[in-house]
Structure formats: structure tokens, C-alpha cells
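Next up, some structures in C-alpha cells.
Any read-out appearing in this document is the output of simple, stated calculations on the displayed coordinates, not a laboratory observation. For clarity, every value in this text was computed on a predicted model and none was experimentally measured.
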Structure P
Amino acid sequence: MQTTRLQLNSRDSSIDVYKSLPSAELNKRYVIRVEQLTIPAMSGGLILNQELFSIERRCVQDVVHSIAGVVQPTSQLQVEASFVPQNVKTVSQLVYQMNAFFRQLCLKLITAPQVFADGVDYFDITNEFAHQATDWYAILETAKEASAAIQAIYRSDGKIGFKFSESGQKLFVVRMTDEGKRIFGWQHRYIAIDSNREFTPYVSNVGVVITTLPDPNLTESILCVTANSIFNHGHYRHEIAIITTLPLQQYVECDQNTSIYKRQLASYRYPNDSIQTEYAGTLFKVLKESRYNVYVFEHANRTHNEFLLTGTELQNFHIRLMARNYEWSEQQELFVMDEKPYPLPVDSLWTITLKVTPLQ
């Protein structure tokens, strides 16, 4: 038998091969290798895709704080104020979505009627957040100060800061979810400035507001930088794995205190596109990021994905393209490997070429 090449294409993560004639002999041994592998970029996000935080109206000191409205007054806003990132793949995408969320929220608060509750339980509404009876898109230029009440600041070490303007300090607090606290590395439930110009707990264990603004109030913006580098959450050894039913030599995969035997045809680390940083003056920096729609992992080069194949006619077999990630488990308090079918974009396909050579 001469060298045989099999090119397989699929529009989903599964390939089922049913050949009419065999491509190998049972009494011979062969070397099978992945000669070419081309896949599209993931359609879903690599991280997050769940609520990280929400924005709430700031209450004055000693007010009974309520989230669900069981005890009045409530500090919730009358518009949707929860941030859920969508299909985030890099740190810059996360920061961009955060800033887009902050801008749209602040502009909606200006145009939505009766969005701010009146009363002694809240700080007074600032001038830039006075209600304007117009569409928020029409006031983009005239409402720049209001739209910058809260901003996300990206640092070159991967840490993200929450910048509050003078109005932002008086009107809003950031309430972290459990996932948000873990991702950003924030110990408290809230991000809110206190009278000492520090970011300490906003409410007590019994739900009473225990902090207030500095006296006199700040006249400039203030920045709260969270502890964790988002780079640590961008890639938890994200891998592309090709699992097959071919009788390959099994390998042992060890994870925490467990081990699993698998027949794996190939595995690759998911590409990590680097971010280039350029500085414009002393205050501003420019981020440059490249993206790819298609990844070529193998292209007829030497590869470690080469296996001894015995006892098969290479006629009927199955191949699965898997995304192997490590996700945080709240119950076990550690990262657990999650292997699921690779999410392919609509109307896309992936290609794998196998080279089968008789062993001399």
C-alpha cells in the first residue's frame, strides 16, 4: 500500500467516516499523522459571558439598603444596569464593552423620565444628569460629561480600573457579582468611595450604608484599580483537541487528582493574539490588536501529532473537534476541565488532512 491522504471537511464539530473500501490492511502497521488542520475562530467568547457587575444609585449614610426592593428605599435604577460581556476574547474587548455599557447607561439616565428617585435617602442629582426630553443618541455631543461618569481604565499590566467623575462618585456605586469579584479580584461587594477617599466596604453585614463622601466633596475624578490582572482570566490553557475512535496508542491525561485515558489525534493551544501598546504623550496610549478569522495549525510540516496505527482497515471511524477549557467551580473552588464540541460560526467549516503511510 502506498501513502494515503484523507481530507475531511465538516460544518459541525463531528466527522463520521464510512468508506465503501478499506484504506489499510489489518495485518500491517501504519503511521498516521495530521498533515493539515484549518479551523475558524470560535464563535463564542473565551471568557465570561455572564453578569459581572451592576450599577446602582448611591444612598447616603445610615440608609437601610435593599437590592430586591423588600425593604425601602431601593437603590436600583429604573433602567437595565447589569453588565454582561458578550463573546469576549481579549482584554481590550472586555474594556471596550464595559465603556460602551457605561456610556449608554449614563445617556439613558438623562433621557429616561423619572429614572432618579427623589428623597433624602440619596445624594442630590448633579446638573449634567438633569433630565432632557430627547433621544439619547441626539445628545451624544452635549452630554459628554454625563457619559463619562464611570469609565473603565485599562493598565498595561492587565489590571482594570473604575474611574468615577465628580458626579459618578455622588450618584453611583458598582455592585459586584460573585463572578465579578473573582475576575477582578475585589474583596467587597461594592466599589464606592468613602470619606477618607478610599474604597472600603459600602454596606455593613446587616445591609446598612456605612460610608459617605469626603467632606468637602471631591472636585476631581478618582480611580479604583482592582487587584487581579485580567490576563490571568483570558486563557486558562484553552486548547483545541481532536478526539478519534481510531485504535491509536492511548495517552493519560492527569487533572488535579484524576487521570483519564484518551485517544487523541491532536491538541493545540488556542492562539493568543498579543496587544501592541503605543503611547501618545504622557496620558494616553494606543492599543493595536490583530484578529484572525481562520487558524492554520498544521500545513504539511513536521508535527508531534504522529501515531502508530494498528488493527484497523481505516474504513469506518469518527472524529470530534473539541474545545477544552478550564472553568472555575464554585463548589470545588478550583478550575475544572470542561471539554465540549467546538463552537463553529454559522456557514463555516473546518478541514483536516490525514496522511497514512505503511511502517517499513
Structure Q
Amino acid sequence: MAFTEWRSVGSSGVISDTPASAFQYRYYIDHEFSPFDLSPRMEGEWKVQIVTADGVVLFEQTVTLVYYVVSLVMGGILMLFTWWVDLQNQHIDTTVPDPVSTLGHESAYADPAGGGDIVAGNGHLMFEWYSPVYQVPLPAGCKFKIKFHNIGASALRSSLAVISTRVQTAGGLTGARLMSDGMTRLVRPRPGGGLSWTGACDLRALGASGGAALWPYSETAAPASAQVESIVSSTATAGVPFLLHEVKPVVVLQEGSDIAGVVSTDDGTTWGTVMQLVSGLTMSGACMGPDGGTIYVLGMMGGSPTVAVCGIERDPVTAAQILRAVETFAAEGLPSLPSGLQFLTMQNGVATLVFDKSGSIEAYTSTDGMRSWL
């Protein structure tokens, strides 16, 4: 996944765009100094934490920054100074988690890494310090905290506006499994946008934890890559895969504010033309009906929970198989649904919806084809 834009944590300290699979933070430093309390080599230090909404520490780090300031006082009025950050000798001590995984080496950089000015009065070091990228999963609602600092901005005492974060958002991975071959098919977001398809009979090809322990009696090495990989859409933001009648792959897509569908006739190697299904619907979930060929899409339309029933059939002109919405109706009894894909399933004629709403889990069921919910 690509990174989100940089966002200030502000006065609340809440990290935007969570849940996330990785993060990086940026510290804007505006450090004032007097020519009369300088030594050429100086050190600054700060300690940060990231905690869950209920206070569990997920990340804790102390950074010691070494920098140099050389000044020349002229006539007791003006000060000419130059400064630079010694990035080779900075020290980053991450204690939670231990060990911590980074994308690349655990190194940081400053922008700019040096400068100079001529001022009347005190001088300022002004730059942005960028942390390494940490592969630490962050659940929704995490908060960033500064536990200690002696370099930076005095505003840290009342606001964390000088701290920004960007993340690799987590979630969005959906999947289906064909019982006849045991093969798992996955749809996931692509870096830069769109959705990709990954099919693997052997889950070790997906980097499964445990490796050979998942198949203790196998004499073959784990595959180097998945058996099938392709691009489903270059523009969709979410997708749910299905295997119509346990044979044909189809993915229901969120294309902007519309719902679309796309079908593959070669098990996901290539994909057909995207077919428009419903306009103005934001998908919260989708599931297969009991006949194995009808797909129910639940979402928000015009501020109200709405269900679209979609089926695959032959085009009367071209005879090609197409997916279309055959019926759309209000989902009575449901509250306003949160954004993002939620858990939706139908079994033995009972539809079940479970979703996360402001930190609490809510569940509803329907026994009449998703028309009414309790």
C-alpha cells in the first residue's frame, strides 16, 4: 500500500487514517538559543509513545539528536551563526516493540540538515526531523504522546501540532476459497490505487507464518510466488471476490460512489469489462446468496442503508455472461452504517451483519432477504 498524506495529530494526539500496518512520524523543530549559552556540540532529546485508545503502549522510543552551532557575535548586537545536524551520531532507542521492524534501515533524516543566518538577539534552528518507517500495526484511535523533550517547540506543552504522521493503512484485504481445489483467492489494494488479484493453492506462497509447519508432511519447498496474480481494477478503492456457482471468479467493486462488477473466465488471469451495477451506493459489505449465483450488496445510498441484489445472466444481444443489479430496496431497521467494508454473511436463509461503530461492536440479522433487520 502507498502511504497516506502527512497529517498533524493536533491537540488530540489521535493518529489519522488508522488502522494502519506501518507508520512514520515527522517532528517540526523550532529551537531557540542564545549566543551566550552555546557550546559548539549540543544534544537534544525526546521520548515518544503511541498508545491504544485504552492506554496500551504499542510504541515507545527515545531519540538523542546531536547538532552543532557555531556563532560569531558582532558588536554585542548581531549574531552570525551556522548550524548542522550530525545524523551519523544521532541515537534512536526503540524499546517497544523490541525488536522493531523497519522498512529499510533504522535511520532518520532532517530537512534541511543545516543552515545559517544573521540575527539581532537569539537564533533559531528550524527543520523537520523524519523518523524511520516502522512496521508496527496501529488499531483505530491510537494516540501519539510526547513524554519528554528538551529540543523542539514550546507549543508541545499544550498541543502536538508540530507532530505529523503518515501511515500505510491496513485492511481492505478480502478473499474467497474454492472448495474443489482448496485454493484461496484474494483481492487487495494496490500501491498507487486500484485492486489486485492473488490466487494460491499453497498458502506458503503468501508468506504464511510458520512456513513448512503448516504442511509438516510435505516434501516440496514453498512456492516462490502465488500461482495467479493480476490487476482487477486500476481505479477501484474496495472489492469483494466471489466464486459464482463455485466456478467463475467475480469481484464486486467500489468505483467512486458507484458499485460495479467484473468477471474472469480464466480463474483470475484476465478480467472482462467492468459492468456498472448501482449508482450512488457506498458498499459496507457483500455476500453470496444461497443459490450460489446471487450477490447481495449492502451499503449507504442517500443517507439510508440500502441493499442491491445482483445476478449473473446471459446478455440477450452478445450472449456473454453479465452481472447486473436486478433489485434495489431499503434495509429497514439498520442504523447509519460506518465507512469501510464490514462483516456480512448469509447462511441457511439468515443474513448477519456485524460492524464496528465508534469502537463498539453491533450485530443485526435478517430472515427475509435483507429487507428488514433486528
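Looking at mean projected area of the Cα convex hull in nm², for residues 121-288 alone for structures P, Q, the greatest value goes to P.
Which of P, Q yields 13 for relative contact order in percent (Cα under 8 Å, 6 or more apart), as computed?
Working: P: 32; Q: 13.
Value 13 for relative contact order in percent (Cα under 8 Å, 6 or more apart) corresponds to Q out of P, Q.
Structures P, Q were shown, and helix-only ellipticity at 222 nm (-39500 (n - 2.57) for each DSSP H run of 4 or more, over all residues; to 500) at -3000 was computed from P.
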